[in-house]
1. For which of the structures I, II does the calculation of relative contact order in percent (Cα under 8 Å, 6 or more apart) return 33?
2. If helix-only ellipticity at 222 nm (-39500 (n - 2.57) for each DSSP H run of 4 or more, over all residues; to 500) computes to -1000, which of I, II did it come from?
3. Quick check for you: by mean count of other Cβ atoms within 10 Å over residues 29-36, which of I, II is greatest?
4. If you work out mean count of other Cβ atoms within 10 Å over residues 141-148 for I, II, which one comes out largest?
5. For which of the structures I, II does the calculation of Rg and Dmax of the Cα atoms in Å return 24.0, 86?
6. Starting from the value 7.0: which structure in I, II was distance in nm of label points 7 Å out along Cα→Cβ at positions 109 and 285 calculated from?
Structure I
Amino acid sequence: EVVIRIDNPPESGIVTAMLFNSSSTFAGLREPFRFITLSFGDAIHGSISDLPSGEYALVVYFDENGNGRLDKNFIGIPTEPLGFSNRYWPKGPPTFRRAAFSLEAGETKAIDVKLQPIFGKLGLLGIGAGVISQTSPYRDADTWNFQPVPAISYIGDRLQFLGLKANYGILDLGDFALAVTASYHFGAYNEKDSSYLGGMGDRDDTLMGGAAVHLQLSEGYKISAGYEHDLLDRIGGGIGRFGLDKSFQKGLFTVTPKLALNWLSPELARYEYGVSADQSRSWRPAYDPGDAVELEVGLNLFRELSKDWRIIFACSVIFLPSNITDSPIVDRSQIFNSFLAINRMF
């Protein structure tokens, strides 16, 4: 049996306790093994009995709006006051191992929990350093490009800045969420990168903006879709994305494999992979790829190093379609991307 005691019970409202016995379901704080609604007294208390021996983690939350679920922001971080077993307090995706406790057959264990909002009044600020690396698909260009970047993040109830991307949640229906988005898009190449690009000019960086939706499925799967357009009209067109991912935990690591289809509009594909008539040469004929659909396969890793410090690693490979690889300035069929950062949350 697990006896639940809350340090700071609310004066009124609904408090729910969720008991997890799996790191996979704990990663998304969904589909608990058992859950109960706690009763009011001098202190909120409750118990979950008839439990088999095993390893568990407890999450208790105050259902402020009484909708019967734990509300989260667009990236899945809870927005309602909550507490974890072991006095664990994550500043990001929670880790089962940190909150886990063992329960033997016939044992009664008391768990004390303090309810508090993850974001506080001002949200969570993260500061750190990272590096982005990417291979170039262009003919005779250097294989790998590296770019140091500041690893700055802000996570709030509705607004999130994650490096070069931003989200603002505008609709949350539990399993379905909608947000407006923005991202910084690096120029595809500089003409000095390769002799085959000589005379074509540098490709501009730009600011992309649009919208995205998330649909949470059972077993931790999530479908996402979105579109962003060139807001500064330096490139024209935009990028659409349809993806599927699933998070699970292995020890202190949260692992998220990803699969996505990326649609490049004709304008963007032409800007990054095409050759206009006035740029054509005898050895570089004019070429218009039209729109293109890329396949992307990736993996994200997240690990808490301590209460405040975390390390993030992401990598992916993009498989270019034939109408891109047929371009006279392209001689590789894959692009490899990676990102590594260490970050401290305040």
Structure II
Amino acid sequence: MHACSGTPRADSRLPTAAARDVRADLLRGWAIIGVVAIHAAGLVLPAAAYFAVSYYFRWAVPIFICAYAFYGSRPVAPGGYGDSVRQRAWRLALPLVCYSLLYFLVLGDWRQPHWQGMQATLLRYLRGDGWAGQYFFLILLQLIVLLPWLARWRIRGWLLGLVLLLYSAGLQWLPLAWQHWPWLRAGGDRLLPYWLPYALLGVYLRQNEERWQAWTERLPAGAAGALLLLVPLWLSLNHDIDWPTGPYLLPAVPLVAAGVYVLHRRALASMASSRVAAPLAWLGRYSLVVFCLNPLFVHGLQQAWPADVRQVWAATLPLPLAALLALAVVLGICLLASLVGAWMRRFALLRSLAA
């Protein structure tokens, strides 16, 4: 996904392909594969394997927030705050509305025989539950109001570290808070405070880019790459599917996501000029459209493969074969959605939906 150069891209587009950071594209490509795996791998994999995979990639959406803040945290000229927020809001609202309308029609949500049912459906869309991924736009719409102010504020490293540690510790106690305050539970994981630490990380790294580069270059590239892949295993090995506040609000997620984002430049530097990695970077440049369209492909597969058939497959297929089939499904969805995005970019009216 992108936006700027690291999330579903909806703002602060880089001017030319030559100006792009290929390492960011590679990370975005790897992250969007993870998002699609969260949505689609369960079609084939048995439950235990699916949860291990889906929790492994729970860092993906947080790093899109980091990257959105990193590339979008430019101070606004005096008097330009309102214009900046309006422009960013428009760039987010257009794909949000268009894709929401698409899902409203395709999923059959418009077929409500009673007004009460239609009210419930509209409320579901307004809170970001209309289609998988819709919530992300609501988070960004909250973030754009604060981002110009964060960019003007010099963030200290000790403060960022303290925020991340306190946030992670606070998530340990969040289920108790949800029990005592129903209004907090009603907000789910869409509330801005849950995502603000990732934005702070992005702004801090933008303000201290040279220091970040120098610090990570002390690590051997191979060690950084190994850590990039191994650190998320902590989420796979210690996941809790019954955690009441949901997978993105597990205490370990902010620390893992921060580690992945901080390491990615060093870890992926050697791949930036590799032809082998070019398809992954290409996918990263279409992460918005893949993010928005992959639930549509998943829905189509769910209609083509009834649940009882998929349950039989999950129970009878050998795990290596099921894993290969799941990988084929995930990569196939990524390829088809990115090709749709490439086609959409050929038309001015559709370009903003595949930015």
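1. Working: I: 14; II: 33.
The value was obtained from structure II.
2. It traces back to I.
3. II
4. II
5. Details: I: 24.0, 86; II: 20.0, 64.
This value belongs to structure I.
6. Values: I: 7.0; II: 3.2.
It was calculated from structure I.
A short reminder: the numbers here are calculations on the coordinates, not readings from a lab. What you see is a predicted model, and the numbers here were worked out from it, not measured in a lab. Cβ atoms are built from the backbone, for glycine too; each structure is taken alone.
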